[in-house]
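So, here's a batch of structures to check.
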Structure 1
Amino acid sequence: MAYIRSIIFLIFMWISIPIATLIFLLAYPVPYKYRSRLIALWSRFTLFMLGVICNLKYEISGQENIPEKPCIIFCKHQSTWETMALQLLFIPEVWILKRELLWVPFFGWTLASMKSIAIDRKSGKKALKKIVTDGTKRLQEGHWVIIFPEGTRTRPGQKESYKIGGAMLASASGFDVLPIAHNAGEFWPKGQLLKKPGTIKMVIGPIIKTQGLKTKEINKQAEQWIETKVHELYEHNYS
């Protein structure tokens, strides 16, 4: 039954994404702070349908830790789920992402309209400079900047090294870091059709004050909190 429900949800996504993309693109002349609310509305509806079709719900805690002033979001990346959940919490938001995602039909076109900071990860120092320059500008404009510090989706129990781009942005811009952990990969696994019924748990951590901290220390603090909390959230033992 879970597979049948997952197929139905996939069909829903196939139908809704092109329609939503068309609406987003037609709304492009509207200031982004208003368009981002439209995108958040679609994300909220999609997560609602995920609950209805696949019986996959979610709980978000720690929202009292969200500061009034925009900052840099460091989030664990395991699934597609968190890319929608984050849009409910941080408006307007922009994403630091690999350039290739902009080439994906419909999905990539929406990302391109969202003031995303698209980088060529093979360009090394040039990519880091773009993250710092464009990221600082977006923050100063009042946007939340979201980054997946591992740079890719991981499976539950797996961990990649935390890249320095987000921490460099925090150190150079003076903006703080907000760490976020979740266990979405247990229910909506990377690269799999199956959506398992249950409740995804996301926790927003305490703000990391970056004033006076070096890049490595910022990364270390974020990594320690995120990875510790993720393992607390897991419903299974992956050791």
Structure 2
Amino acid sequence: MRRAKQINPENVSPMLIARSIIFTTGQWLFTPIFSILALLTLPFSRITRNKIISLWARSMLWWLRITCNISYEVKGTENIPATPCVILAKHQSAWETLAFQLIFPAQVYVMKRELLWIPFFGWGLAMTSPIAINRSAGREALKQLVAVGKQRLASGLWVVVFPEGTRIAPEKHGKFHIGGAWLASGAKATVLPVAHNAGLHWAKNTILKRPGVITVSIGQPIDCAQLKPDAVNSQVETWIKAEMATLSAS
């Protein structure tokens, strides 16, 4: 598969700009409507709410394919466990927060609590039972992550954590924070490492979307029952970096 090139702002076609604007406009128009509908799922269980609300992600991925010609492929689906686990994934784009809802079972995300304050979007997001933490709280935030994360896993929900904490541009790496590994170790859960190259097509801080096929690679599950958080984090970081190099070379 030919490797996608990053978008050069000085060499962007009018058609790419137009397609990107059409997608973004549709996203802005549809999200408030679906967020209000999401509030109506409150009487249902967390898993049922999650499945209903994930229809928004499915519709956005369809809209992305129609307007911007962006699709995706998944490698390593045989590695997905049958029981809830902690997903530790590369974070490059907003795209993976949509696609993971189709690739994996019902899930919750660890995120900064400020996202829940965004009108419409945040309201719908709150209905998915996320683990919203105050990043400035330090160790208290870590305790909250572990306590609530254990509850979510026990209820049958998977927990998605982006160890780097923020979106990182392709071919770059951020510091892998310990929170997700700490949760997996404390809950004696399984960790599923995930790499992808979404940032080549849907980059940070731009509405431009480059057509092509995003590759998601799922690594072998890691049993954390006997592993310390540092060991978990090290294994995940090593695998993700190696897999990202493979994706970049393909």
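All of the numbers you see were taken from the coordinates with simple rules; none came from a lab. Nothing here was measured: the structure is a model prediction, and the numbers come from that model. Cβ atoms are built from the backbone, for glycine too; each structure is taken alone.
Structure notes:
- With FRET efficiency 1/(1 + (r/R0)^6) of positions 60 and 84 (r between Cβ atoms, R0 = 25 Å, to 0.05) derived as 1.00, matching label from 1, 2: 1
- Which of 1, 2 leads on distance in nm of label points 7 Å out along Cα→Cβ at positions 12 and 156, largest value: 2
- Source structure (of 1, 2) for distance in nm of label points 7 Å out along Cα→Cβ at positions 28 and 204, computed value 3.1: 1
- Of the structures 1, 2, the one that 20, 14, 11 was derived from, the read-out being semi-axes √(5λ) of the Cα gyration tensor in Å, for residues 92-147 alone: 2
- Structure from which 16.1 was derived, Kirkwood radius over Cα pairs in Å, for residues 116-227 alone, options 1, 2: 2
- Origin of the derived value 18, 17, 16 (semi-axes √(5λ) of the Cα gyration tensor in Å, for residues 68-171 alone; candidates 1, 2): 1
- Entry that produces 3.3 once distance in nm of label points 7 Å out along Cα→Cβ at positions 100 and 220 is calculated, selected from 1, 2: 1
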